[in-house]
Structure P
Amino acid sequence: DLKQRGLRFVGPTTVYAFMQAMGLVNDHLEGCVARDECERQRRAVLP
């Protein structure tokens, strides 16, 4: 899908950044004030 949208190269860094932006991964550290809210929103969207 990303290549179809004009990206010439799609590597692991690009894919991981996309996953972060879409909320598929939560890289906030334990104790981060944003972690719980991000996780709550992620679980509301993903099974």
Structure Q
Amino acid sequence: MNECVFCKIVKGEIPSYKIWEDDKFYAFLDINPIFPGHTLLIPKKHHNY
């Protein structure tokens, strides 16, 4: 299975503007923000939903 776009962002394969991270989560600015400062917070571990 191909990795999802979020896994690639966490690994640094896709550039992002990092706001914050710890050992479990990664926060970065959305590339298509609804409002200034629109931030996405994602888990570093891939989850199938």
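With helix-only ellipticity at 222 nm (-39500 (n - 2.57) for each DSSP H run of 4 or more, over all residues; to 500) coming out at -3500, pick the structure among P, Q it was computed from. Walk me through the numbers on the way to the answer.
Details: P: -13500; Q: -3500.
The structure behind it is Q.
By the measure distance in nm of label points 7 Å out along Cα→Cβ at positions 4 and 28, tell me the structure among P, Q with the highest figure.
Numbers: P: 3.3; Q: 1.4.
Comparing P, Q by distance in nm of label points 7 Å out along Cα→Cβ at positions 4 and 28, the maximum is at P.
Match the computed value -1.10, -1.18 of log10 I(q)/I(0) by the Debye sum over Cα atoms at q = 0.31, 0.33 Å⁻¹ to one of the structures P, Q, and report its label. Provide the component values of the computation, followed by the final result.
Values: P: -1.10, -1.18; Q: -1.27, -1.34.
Answer for the origin of the read-out: P.
Each reported figure results from applying straightforward, stated rules to the coordinates on display, with no laboratory input. This is a predicted model, so every value here is computed, not measured. Cβ atoms are built from the backbone, for glycine too; each structure is taken alone.
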